[in-house]
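Each structure below is given as C-alpha cells.
The numbers here are math on the coordinates, done by the rules we state, and not lab data. Here the structure is a predicted model, which is why all the values come from computation and not from measurement. Cβ atoms are built from the backbone, for glycine too; each structure is taken alone.
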Structure I
Amino acid sequence: MIRICVSIARETVGEGLAVAESISSLADVIEIRLDRLKTISVAPFISQLSKPLLLTNRPIWEGGGFAGDEELRIAPLLEGVQQGVSYVDLELKAPTSSHKALLEEVENSPSRLILSWHNFQETPTKAELVGRLAMIQDKGAHIAKIVTMAHDYHDVLRVLNLQEEAARMDIPLIAFCMGRPGVVSRVATVELGGYMTYCAAHEDEATAPGQLSVEVLRQIEALMINGKESH
C-alpha cells in the first residue's frame, strides 16, 4: 500500500480547504504549504480536515515562498504541534534554535517531526547523501526526507539506495528525485520501503519538478496491484 501525501499550495485558506476536500478520498496525508498562503492560518485546516495533516512553511532559501523572520516562520508549525497536527516539516538547514524549539514541542505531542534536505541542482555522491541522513538522525527527527534533482538514472539509483542505509540506521525515510528522470523514483521509493511519496492535487498544480497528480499515482498503484495478483 502506497502512502501518498498530497501537497496543496494555494493563496487562500478557502482555496486550500476546497482543494483538500476534493482530493481527500485519494490522499493518506495532506500537506499544507503555509508558505504559499497570503495570510497564514493553521486552525481552519486542523478543524475542518479529517485526514492526517503535514504542515510545511518552506523558506525562500530552500525553494519555498516564506521570506520573513525565522521566529515568525516556525510559529505556525509550533501552533500546529500544540493542536495535535500529525506532521510538521522543518529543514535540516534551519537554525539550531528552530530545531530545538520544534523538538521540544513535539516531545510530549503525537506530532512527528520530518527533517528535510533538498538539492535543486543535482544529486550528490552516496557519501554525502548518507552523511545528510546521519545528520538528520542526529538532530532527533522522527522521519528523514531527502530530495534531489536527478539528471540520469545513476542519480535516481543513488537516492533509492538510501532506503538500505535508513533501514540499517532504523529511521523512516522519504527519499526520491525531482526532474524528468526522477519521476519513477516517486513510485519506486515506497515499494522499496520509503515512508511515503508526494504528489499534486491536480496535474497543473505540481509543487516540484516531476511531481505526479494524486489521480495518476493511484492509477499506477492499481495497475501494480493488479499486476501482482495476475502472476
Structure II
Amino acid sequence: MQLLWILLSTLLVSMVSLVGALTLAVKEKLLKAVLFLLVAFSAGALFGGAFLHLIPEAIEQGSQQSVFIFVIGGFVLFFLLEKYLYWRHCHDGVCHQHTFTYMNIFGDSLHNFIDGLVIAGSFAVSVRLGLFTTLMVIIHEIPQELGDFGVLVYGGFSRQKALFYNFLSGLCAFGGAILGYFLSHKIGGFSHILLGLTAGGFIYISSADLVPEIHKETDVRKSALSLVFFLFGIVLMYVLKKFS
C-alpha cells in the first residue's frame, strides 16, 4: 500500500512538468503576475514546511544534533547542484544557448529524481508526512517547471518539444521514488537522514532562489503583496501542522 501511495504521488508530481502548457492559453501579463505571487507563496511554504514539519519529524526519527548536520548538508548539497549543474557550462560570462538547454534538461532530471527520493522517504515515516511533502514539492515545482519550459523555448525548442522533454525529465522522479522506497526498508535511519537533507534543500531553494526573485520587484504595492503571500505560505504550513 505504501508503494502505491508513493507511485501515485510521484505521478502527480510528474504531471506538474506539463504546466508549461499554461503559456499557450494564458496571456503573458497575467501569467507573470500569477507566477510572481506563486513564487512568494512557495518561498514561505518551503521555509515554513522545513522548520515546522520536516525538521521536527526528522528529530523524532533521530538525534537532534545529527538532524541539523544533515540539514546543513542538504543546504550545501543543493548549493553545489545549482552551482555546477546550471553554471559550470558558462565561461567568462558567456553561455551558449544550445549547451545551456541540454544542461537544463539534465539538471531538471536530477532534480526530479531527488524529488522522488524525498517523497518515498517521507511516506516511509507516515502517509500524512508523505502527502504533505508531495504538496510542498508540487508548490515549488510549478514555478520551477514554468522556468524550465521557458529555458527550453529560449534555447530553440518548439513549445511542443519543450513540453515533451519537460515531461520526460519529470518521469525521472519515478526512479528516485523506487530507489527511495527500497533504501528506506534496507537502511536503518534512512528516513531521518533524508528528511534532514530535504529540509536543508527546501531552506536553500526558499532563501537562495525564490526570495531573491521577490526582491527584484521594486514596486511598493507589489512588494507588499508578495510579503502577504510569503507570510501566507508560512501560516498555511503552521495550520497544516496544527490540525494534522
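Quick check on the output: 16 is percent of Cα pairs over 33 Å apart, derived from one of I, II. Which one produced it? Numbers along the way, then the final one.
Working: I: 12; II: 16.
The value was obtained from structure II.
Comparing I, II, where is FRET efficiency 1/(1 + (r/R0)^6) of positions 171 and 219 (r between Cβ atoms, R0 = 30 Å, to 0.05) highest?
That would be structure I.
Have a look at I, II and say which one yields 4.7 for distance in nm of label points 7 Å out along Cα→Cβ at positions 27 and 195, as calculated.
On the way: I: 1.8; II: 4.7.
Computed on structure II.
For which of I, II does FRET efficiency 1/(1 + (r/R0)^6) of positions 163 and 211 (r between Cβ atoms, R0 = 30 Å, to 0.05), calculated from the coordinates, equal 0.90? Each step should come with its number before you reach the end.
On the way: I: 0.90; II: 0.55.
This value belongs to structure I.
Upon calculation of relative contact order in percent (Cα under 8 Å, 6 or more apart) from the atomic coordinates, which of the structures I, II produces 44?
Numbers: I: 17; II: 44.
That value comes from structure II.
Ranked by mean count of other Cβ atoms within 10 Å over residues 11-18, which of I, II sits at the highest value?
Evaluating mean count of other Cβ atoms within 10 Å over residues 11-18 on every structure, the highest lands on II.
If helix-only ellipticity at 222 nm (-39500 (n - 2.57) for each DSSP H run of 4 or more, over all residues; to 500) is computed to be -12500, which of I, II is the source? Write down the numbers at each step before the final one.
Details: I: -12500; II: -27000.
Going label by label, the one that fits is I.
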